[in-house]
Each structure stands twice: as structure tokens, then as C-alpha cells.
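These notes open a run of structures that come right after.
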Structure I
């Protein structure tokens, strides 16, 4: 599996308490690799994931991963992704870098305080601040990033700009200067699944906040 080339991302130098994500709902065949030397194993609900864990889905499969900051990563069919950086500095700042190697991913989240929250795919990355709902596709030869809601900072070797809600950028990782910005998002069938899951998680979170300790 190839490593993604990244830039404009602060490296963690002083680690704090370990962070864990967890596997949420999934359908079909989903596998995880917790460390580079580990064998791939079948995913199971609530399985803890740490930094450098990989997830992959087969055809007609999908998975949801809940991060400790409330963000959510979802993978569609035939996809491979990594928690490339998932650390907490001694200052308490959380550094999160999710990398999509190939396939389809959705990311919903917001950076709190000085936290760094980044999603990457071949040829580009997006930095999330106040909150965004993103769709990422890594399909040879194109990478595509679409912002369903919020604003994210798009970065590539040749461009940097704010990607606003309703916009989609398409680029060729082999030719960084070749990219296109569209003012509308081409829908995918899996978008409905992501929207429904966001509504479920939002209603669950709202209910927990309305009735703390119950």
C-alpha cells in the first residue's frame, strides 16, 4: 500500500495521552489492520482503532468510524483509508489526519480550539475548521473533494483556497496544475446513506445532551 505525500501539516513532537477511535455501524465485508505488522482482521462493532490503523471495505460494503472528538469517517465500497496521524500533544491539542488511499470516503467534523483536523487523498488535502461535511473520492486518475456543508481549506502543490458548501474540486494527482472547481456537486447514491447516518448521530447526541446522566 502506498503512502500519501502530505504537506502543510504540523508534525507532532510531544505526545500526550493516547487516542482511540472506534468502529461503528457497518455492512458487508470490512477489515482492519491495527498495526503495520498485524494480519488483517474482520471488523467488529466498537473495535478500538489507534494511530496508523487501516480500514478497507469490499464491494457492496461500508463502514462508519467514530473519532474521539465527535468527528465521523465513513468508507463506501472498495475503499482503503488510514488514521495516519491520531495523536494528542502534551498541551492537549489533538492532531487528526485521515488519509484515503483509494475509493470513497465521507467525513463529518469540526476542529475544537487549536485542534488540527485534516483529510487527505492522492494529490490534495483539506483542513477543517469550524465544521464541514465532505465527500472524498480517489479513483484513478482523478481525486475529487466535495463540500456538502461548511467550509474547508483545500491545499495541493499548485493551489490553496476555501472550498465552500456546494462546491466540488476535481484534480489529477499526476498533473497537479490540472484541476477543476465546480459550483455544484454531482450526487452519488451513497450520499443518502451518509445523510441519514449524520441525522441519526445528531439526534442521538442531542438527546444525550438534553438528558445528561440518563
Structure II
């Protein structure tokens, strides 16, 4: 399988984009993209106005998440692993919901988002997750500025990045996390996404 790059090369690509702005932008990262953002702010790179990490994998990676899920339910752990390895969520809407959305999301919306996933599926994986540990754990933010200008949030119904992982990430940036009780992994599309959007909007306005 081909891979798009490592955390380092993805951070290089992000920096190229950041440098194209007239003023430092705010970076909003989700899921494994959060690891790229975390690496970015741990290094002397083009400055950001702030960094928001939503349902993001913490600096230690996802190994502890997998252990916690397996301890809670071997079936859930196997289903998550199978879903991502085989991309079963592209064809099976039940897997799409299980991995990314809460039970509250309507079926029509679920199928719409599944079609988006199908239309944007890439044969190239973002990261080689099996070799990711070589780049982990990620160091603390390079500057205390990023602690003051960081936002961390996640869903209590997320089976991909659980609440302890969100709390770990919040400690990394010395901030209090926003935990949204009804939201699953795709917090920006889920049934109560306006709750997450309101918290993020309030943080942005306070920068």
C-alpha cells in the first residue's frame, strides 16, 4: 500500500500553506490530522494564531486508546480495526454510523455523508499507522503561546478517540477540554454538531 507521507512530511506541507497567508492563521485539525498539528507546534515553524484540535489523536498515539477499547469490548475493538483496514464504512452504513456518528443522526444524513466518503475515498493512505510509533510521542508545544491559544474538544460517544485521549491531549496543552456528551467522532457533521461549533466559535472570538 502507498502512503501519503509521515507526520513530518505532512507538517512540511502544512507549513507551505501557512506561509502563503498574509497573517498567521488558526489551524483546526481532526482525528489523525491532530497529530500533524501537534508535531507542527512542537517545532520552530511558521507561526499560527492558534490551534484547535477536535477529536484528535493525542501525542502518545492511539495505542492506549486501542487497549482501553479492547479491555471494554473485544468485539468493538475488532469492529473498529476491521472497519478501518477494509474501509467497510464505505459500503456498510451500519459501520459508517458505528465509527463516525451517533445514533441520533438521521438515516438520510448518514447516507449522504457515506456518499461523500465514497466520492472522496483515496487509494493512498494518509499515514502508515503501523510505523507511526517511530514518530511518537510528540514533544510539548515549542512555545507557551500555543498553550494559551489552544482548543481541545471531543465527543463522549466517540469510539475512535475516547474521552481519556481527549483529556490527555488537553493536559499536553494545559487547557480544559470541551467534552460533548452526544457527539461521536465526526463532531462537525453529527446530529448535535452545533454544540461543538458554538464552543469553537467562542474560543475563536476570544483569541
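Derivation of every value follows stated rules applied to the coordinates shown; laboratory data play no part. Please read all numbers here as calculations on a predicted model, not as lab measurements. Cβ atoms are built from the backbone, for glycine too; each structure is taken alone.
Tabulated data for the structure shown
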read-out	value
Among I, II, structure where distance in nm of label points 7 Å out along Cα→Cβ at positions 136 and 152 as derived comes to 0.7	I
Origin of the value 26, where relative contact order in percent (Cα under 8 Å, 6 or more apart) was derived from one of I, II	II
At a computed -3500 (helix-only ellipticity at 222 nm (-39500 (n - 2.57) for each DSSP H run of 4 or more, over all residues; to 500)), which of I, II	I
With distance in nm of label points 7 Å out along Cα→Cβ at positions 72 and 144 derived as 2.2, matching label from I, II	I
Distance in nm of label points 7 Å out along Cα→Cβ at positions 24 and 40 derived as 2.4 - corresponding label from I, II	I
Structure with the greatest value (metric mean count of other Cβ atoms within 10 Å over residues 80-87, set I, II)	I
For 3.2 (distance in nm of label points 7 Å out along Cα→Cβ at positions 96 and 128, calculated) the corresponding structure among I, II	II
